[in-house]
Structure P
């Protein structure tokens with residue numbers, strides 16, 4: 001999961017992109033980068049850290065130009081090294097700079113093809129750099145001479161769709177030409193476009209979430225459709241074309257559960273309203289499975305579960321209380337690399353108000369339970385604060401399967417619900433009772449708001465991988481690589497390349 005933004009304006013865009021990245025900071029806290037285009041020249045600055053810490057006045061002054069892109073990142077493929085912060089740049093056939101939200105499932109094979117067929121060198125283990133080189137190669141194949149037009153770009157994206165697998169929402173700046181954006185044929189990761197009318201003409205912004213547009217005075221125009229490519233030249237002319245043969249919309253359900261800001265609208269569905277619906281459906285299940293009279297009070301685990309908890313309490317006619325206070329200067333524990341760091345940060349992040357727990361049977365509502373580390377700590381905090389009974393409810397279904405499309409839950413043994421029954425998970429997090437949302441209820445929570453949304457990418461809940469290329473062997477390889485990191489030597493690279501090239505042949 002990352003946040004991306006691209007802008008074509010009639011004035012300097014460095015501040016616009018910076019402010020947009022602040023509004024998308026929840027999508028990644030590992031690194032941030034901005035690249036701008038002035039004439040035929042790029043300027044770029046990127047580093048590890050939060051947006052406010054990465055950019056100083058001197059960095060902003062070094063980013064002139066009326067068009068540019070930016071990204072906030074947390075790593076899912078590659079590593080957390082500063083070299084893999086985005087955007088990435090290539091200088092042939094045109095100067096192209098790219099930022100990507102998502103995860104390619106065949107990036108290793110593509111990297112081999114880059115080496116063998118396309119004669120392109122990929123310098124990192126980032127799938128985003130692979131994606132950039134595929135795009136650059138296909139643009140080179142689609143163009144003749146030194147000219148570039150939208151039809152050539154759309155042809156390049158069409159071929160890219162046939163080569164690349166996985167999830168990808170992309171913004172790319174082409175030096176001296178304009179901004180290219182496109183979304184994978186399944187529409188897994190979100191991307192939307194907005195505009196702003198000025199005395200000098202129309203300005204455009206593309207971003208991962210509508211909140212970035214609206215927070216900066218841009219009017220939301222629409223979502224980029226699955227498989228669609230949009231090109232905006234430096235004069236503000238917009239071109240678009242469907243570039244996939246059989247696009248289908250399968251937005252990521254976990255965006256609505258946790259990742260997106262509640263004030264965003266994704267593919268025509270309000271994130272906030274969908275979370276209210278999750279609370280409504282969860283209340284129906286609790287009413288079926290237990291007596292509401294056994295519950296004294298409903299409490300959210302701040303912040304993303306608050307709408308669901310409020311609606312649940314309302315539907316069950318129970319008192320709603322804020323029992324945990326969040327320290328807003330601690331990062332989101334879900335996207336912190338490393339289990340030890342997550343565990344350490346939970347009690348720094350949350351503090352219990354003991355008077356709200358003492359002697360009560362408490363229903364705690366969280367957006368989801370992934371690894372279980374946070375849930376176990378929170379249950380213990382409730383008990384330490386005097387709770388008589390602790391019931392835990394998840395607004396999402398059990399996370400049983402790895403996510404390979406850009407969310408940091410790639411290995412089965414890290415998922416507390418994998419291979420366990422609900423009762424076993426309940427014992428693991430030491431709760432007195434546990435209630436999960438049903439998968440179909442989760443999907444209805446979103447489709448109720450936009451009936452056009454009929455299918456979702458919900459693989460972490462139901463094990464269905466919409467791209468159709470994920471096998472047990474693939475998951476085994478991902479898990480082995482994650483659990484057995486080792487330094488990459490030149491001999492190891494050559495050996496692996498020779499092995500894989502033999503398989504290709």
Structure Q
């Protein structure tokens with residue numbers, strides 16, 4: 001790689017070279033320990049005499065900015081610590097108000113993502129890395145790699161046809177979704193699907209309804225669009241449809257496994273929500289993020305499968321079932337939205353990662369994805385049972401665990417009459433190497449904890465809950 005030096009023939013060459021090298025070192029662009037190009041090589045790159053380069057290096061060595069190591073070359077020295085300069089006054093930009101609004105968006109889950117996991121961490125929505133099918137995935141990825149370059153240089157904005165076919169077949173089988181491959185748009189995680197839907201459906205001043213407590217990133221997306229958000233309460237039957245505002249353009253819901261409370265939307269509420277959407281003309285975003293992990297009862301109908309008018313956009317993700325790092329999700333687009341969403345997707349990123357899409361299509365077509373889901377359900381089921389036993393025994397004096405039919409997190413509520421600061425409890429638990437997550441991070445709602453069991457092994461759950469019980473016992 002060439003060193004970025006620009007020489008103006010009209011100025012003294014040696015001074016220019018010395019000044020620029022000195023600036024690169026003092027600014028940190030040439031870090032301590034970095035090796036400078038050999039004088040012969042740099043002279044050839046810049047079209048200068050080698051002696052000019054050598055003199056500049058000698059001067060830098062005298063200034064103790066570099067050191068010459070016999071037989072190895074010249075290296076940047078560590079600079080002495082300097083007094084911290086006062087922060088520069090940021091430039092006043094015409095879009096300052098808009099920039100400030102984005103900087104002020106509430107992103108509590110970003111803080112969670114930035115923090116390292118505890119030894120026993122009940123973080124929600126994070127799958128067990130050890131369950132990832134490494135051998136199968138490597139085989140399909142190698143096959144996809146060999147095929148790379150044989151077809152078009154770009155995948156369609158909607159995704160590779162083979163993957164769209166596989167997704168359509170899977171959601172029809174597993175979730176009762178009515179669709180064909182033409183309705184599937186592959187996205188970079190569910191997050192991009194939400195972003196596309198929000199961009200297409202709402203603008204400044206439009207009303208959007210969402211569950212409360214609910215998924216914070218969706219709230220932030222709507223606020224970034226300038227929409228007016230209408231939080232709608234959740235009870236034991238899910239979203240309270242009678243509280244939906246008539247003027248809403250969209251409503252976001254997690255009917256199979258409400259985030260974060262874990263309840264499933266009742267059949268009456270599902271039909272009520274679809275009837276409300278028919279009257280209001282709104283679009284329903286159905287987030288089906290982890291319902292494929294089902295532990296009891298018969299699968300409930302998806303909203304999309306019950307929808308006879310094309311008002312439900314069904315969003316799924318492979319981040320929960322396989323790995324977040326794959327960044328693969330999808331939206332089953334209603335016919336009225338399909339073209340607009342495709343245009344928005346093309347403008348956002350042209351197309352997704354063809355290599356990963358090809359590997360996933362192969363994995364699903366061979367039956368590997370269904371086998372993987374069965375393995376995950378068995379393992380998460382064991383963890384769920386241990387968690388439920390622990391709350392019935394170790395934590396029974398303080399917390400009640402809400403049952404959830406599906407998903408790999410449950411919610412624990414503090415018992416009435418107790419005055420426990422969940423935020424302080426979480427901080428104390430972190431010192432004991434246990435990760436706890438207060439429900440208040442997810443908006444207004446009951447006081448308690450979100451208990452994910454994707455990252456805590458079954459044999460570790462008793463130990464982790466025992467530490468939490470010890471903290472609660474001391475606090476009481």
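No value in this document is a laboratory result; all are computed from the given coordinates. For clarity, every value in this text was computed on a predicted model and none was experimentally measured. Cβ atoms are built from the backbone, for glycine too; each structure is taken alone.
Observations on the model:
- With distance in nm of label points 7 Å out along Cα→Cβ at positions 64 and 120 derived as 3.0, matching label from P, Q: P
- For mean count of other Cβ atoms within 10 Å over residues 168-175 computed as 17.6, the structure of P, Q it came from: Q
- Given 12 for relative contact order in percent (Cα under 8 Å, 6 or more apart), calculated: source structure among P, Q: P
- Which of P, Q yields -13000 [helix-only ellipticity at 222 nm (-39500 (n - 2.57) for each DSSP H run of 4 or more, over all residues; to 500), calculated]: Q
- Computed 26.0 for Kirkwood radius over Cα pairs in Å - originating structure among P, Q: Q
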